[in-house]
Structure 1
């Protein structure tokens, strides 16, 4: 069930209506893409995200907010658990070229996702336009089709973070 947020803004799901509005919360992480259809397919088919909504964003006041003249933004909001990834394609000619980011470059560097089957996920990455950058038995760094770094970890790492187990070489 979808309903309007208390401020009349973005729609929200029924389960999120129990959230507190008295402290900061994370809304989403935004990522630009050169091909929204390809990016949505990669994150939904390879990493298990669900498509929440897709929309054309009005140029005004978005141009003022982003500091981009006539941005032509088409956005897709994907969910994985409580995490929301906003994918944005800018339908305009004056977009900068993609640059490969590295881990020690200031700013956001990567997404980190634990997956149930690391080998199968890596195979799906390669079959869907991504590339493997580096690999260890329990962690693999890949680039999505637009070059975004994604760290893939085993569910053993997730269990370790939850305090349910100690880390091992392959889990």
Structure 2
């Protein structure tokens, strides 16, 4: 599980550059495959990866909005049902959080829920200490949903990020 999020964080780190940003224009992204909707900056790029793990190949779908010094990502992946049955949800979320934070520093964290499904909301410093990340993730049955924001040059989280995180909804 950790490897999945290390790959996602590596992709984000490569996407974050030092360009200045204006106010972000948010639009609704609806993923039929992912069964969710969320506000995202316009025209996120969809990326799919298959990541080999000890429990089998995990297919990850990510939507990335690269805004120069900031990046927004929403992703989902399904874990094998047997793994989810034998692992506490809190442990799975902690493992995913560890993969996101990596060598950075966890600043704050709180447990949350979405329609009775467990989740985590956390903020972290990037490994270089120059930027900050904000993330929210939920484990809904076998599916892990994750929303990430990274500011690669400043330790501030714009107010639009909270709007994005709060907008996440499951669909049918």
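A short reminder: the numbers here are calculations on the coordinates, not readings from a lab. All values reported here derive from a predicted model rather than from experimental measurement. Cβ atoms are built from the backbone, for glycine too; each structure is taken alone.
Out of 1, 2, which structure matches 15.0, 46 when Rg and Dmax of the Cα atoms in Å is calculated? The value was obtained from structure 2.
A value of 1.3 for distance in nm of label points 7 Å out along Cα→Cβ at positions 49 and 129, calculated from one of 1, 2, originates in structure 1.
Each of the structures 1, 2 was assessed by FRET efficiency 1/(1 + (r/R0)^6) of positions 41 and 113 (r between Cβ atoms, R0 = 25 Å, to 0.05); the largest value belongs to 1. helix-only ellipticity at 222 nm (-39500 (n - 2.57) for each DSSP H run of 4 or more, over all residues; to 500) computed as -5000: which structure among 1, 2? Structure of origin is 1.
One of 1, 2 was used to compute relative contact order in percent (Cα under 8 Å, 6 or more apart), and the answer was 17. Which one was it? The structure behind it is 1. Computing Kirkwood radius over Cα pairs in Å, for residues 89-144 alone across structures 1, 2 gives 13.4 for structure 1. Upon calculation of FRET efficiency 1/(1 + (r/R0)^6) of positions 105 and 137 (r between Cβ atoms, R0 = 30 Å, to 0.05) from the atomic coordinates, which of the structures 1, 2 produces 0.95? Source structure for this number: 2.
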